[in-house]
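Heads up, there are several structures right after this.
None of the figures in this text is laboratory data; all of them are computed from the coordinates on show. In this text the structure is predicted, and so the values were computed from the model without any measurement. Cβ atoms are built from the backbone, for glycine too; each structure is taken alone.
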Structure 1
Amino acid sequence: MVSIQNLWKQYSHSKEPALRAINLELQGGRFYGLLGPNGSGKTTLSRLLVGLLRPTKGSITINGIPINNGGKVSVPIGYVPEAVPYFPGLTAKDLIEFALVTQGYWGAALHKARKEVVELLDITALEQKLIWHMSGGQAKMTLIAAALSFKPAILVLDEPNSGLDFKNRRKLWSVLGALKGSYKPTILLVTHDIKEVESIIDEAIILRKGRVFTQGSVPDLRRKYSPLLVCTVITDQISLDQTVWQQVSSGHYQRLIPEELTSSILQELDMALKTGAAEISIRAASLEEVVFAQEKVVI
């Protein structure tokens, strides 16, 4: 089990913490989706989990052992960053074997593990190809193969489907879904696409402004936030409170509102009409809109 306790991360170049007071328990054999708007802290949290960053305050433990135990990561962790790093002169075979060597694989065990993962992801044809000569999707599949090759106890994937075509995305989701029933790793998937992964993740963790905004299964979250509405105002006049209304396009402003309209919201909409609003519309909010809303949500 991964335990995250009161985790904070403050970068020296920023006034506001990237993460603040994060508390999470991640179970083995569970598939988690980490979601949120740009700048919400998703990538920072993923890098802390794999030991690439150190927290400003708080702790991350795995089965009670600090993730950086005496300078060594306490359990095998696989990591796929969003951007493909530069690997001069390395083939897919080289990278996968390097990942295996770092985890203590040698000889026949190394070759067996490499063969299994390239066949699993159907990338045998890429083994002898230089990574810098690959397409973005091919390079991403190679990174995923390297991360999966040693059967990590924890697998962290930051936007792994970026650059993949439909066939490889389907292959990836199928493989990750099957892992839950095999050796039961803890999987954390950073993504912005809820619809694409909602059928395979067990739980969604939604960050906003460096905090855990909400957490739960996708069906539970949809039920929880179904009372929220999206209100859209079309106007050329700036009579709306810019701290809670988000301009989504020229003259179009949106915010999330509760199902039971408060007097302050009604007054604001009345003022918008009096100052020339061309149209006001209200509809049910989707979970995606709740996740990626930049404004304050009133629940």
Structure 2
Amino acid sequence: MDDPSADDLVRAEVAAGTCVLESLAMRLPTLNFLSFESRTRNRGAILWFAAFIALQLLALFVFVRYFFRSTWDQQVSAGIGAIVLTGLLCSLLLCFAEYFFHRYLLHIETVRFLRAFCTSHLKHHKLTSIGFDDAKKTVRSEYPICDVAHDDKATFPPWGLIPAFAAFTPFFAPFAFSFPQIPILIGGYAAIAIALFLYETVHVAHHLPYDAWWKPKLNNRVFGRVWRAAYGFHQAHHANYRCNLNVAGFFGIPVADLLFGTYKLPDELLLDGAPATKEDARKLTPRPRWPVGWLDRVVFKRRRWMSKRN
């Protein structure tokens, strides 16, 4: 039998290397760590996502420390207490930023160059809709994400943290240079990273299968009512988008919805086939307090103006 040629050996090595890479790719999650496919393949997908968020935050801190050393040193010298307090205050502000972003940019096309956000989010709502069958007087729900098809547009792109950092930099940077003793760069950027992590993970949890994940928690004797409120909260938003705009909120507490009067819970969970009518959806329509009611009128007026120009 002839000895293998050099070309044969090279092809064999390439084939072996390809097998190794394919095997590694099957074990490692994609950058979209919280997608249905990634979570199904990798039990540690949330940990990978947390590490990915932390890595981006660390890279930003390294950039600030290298290019703005004196400001960074003053921020660090403020101490851990000041950093935590600043982070908490920024987290509270981000709770309201999330609310207005969700209400006026994700659900209504008000800014043309941000149209993609609205289009993507509305597709998510269409795929996971909660409607009502008038003939049968039952809920018609696609709310749980149990396959790849329903998972489309359920999460932000993997690079979503970068534009979030960029959006707040025009506010953080002047403040940091004017008041360097207040650690707005450390606390503020950390708050953004935590808020995005919470938004994505909480949102994924909301859409987990009811029987396998939520039902056992709702039957818990101690925390069952809390879990029921958490599940019904986002269900109500998918039945009536004008309520329950907070997802991450302030560490899971929908402070903005509570303050603006848009917090609503359904009388009964809106499970597929459950008895309900469109009147149940209308009950979820809030009467928002100022300034949300006024902003709604302004935004809808602008939307009509944009429609006429198209």
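When helix-only ellipticity at 222 nm (-39500 (n - 2.57) for each DSSP H run of 4 or more, over all residues; to 500) is calculated, the result is -19500; to which of the structures 1, 2 does this value belong? Going label by label, the one that fits is 2.
The maximum of mean projected area of the Cα convex hull in nm² over structures 1, 2, that is, the highest value, falls on 2.
Starting from the value 17.9: which structure in 1, 2 was mean count of other Cβ atoms within 10 Å over residues 84-91 calculated from?
For mean count of other Cβ atoms within 10 Å over residues 84-91, the value 17.9 is produced by structure 2.
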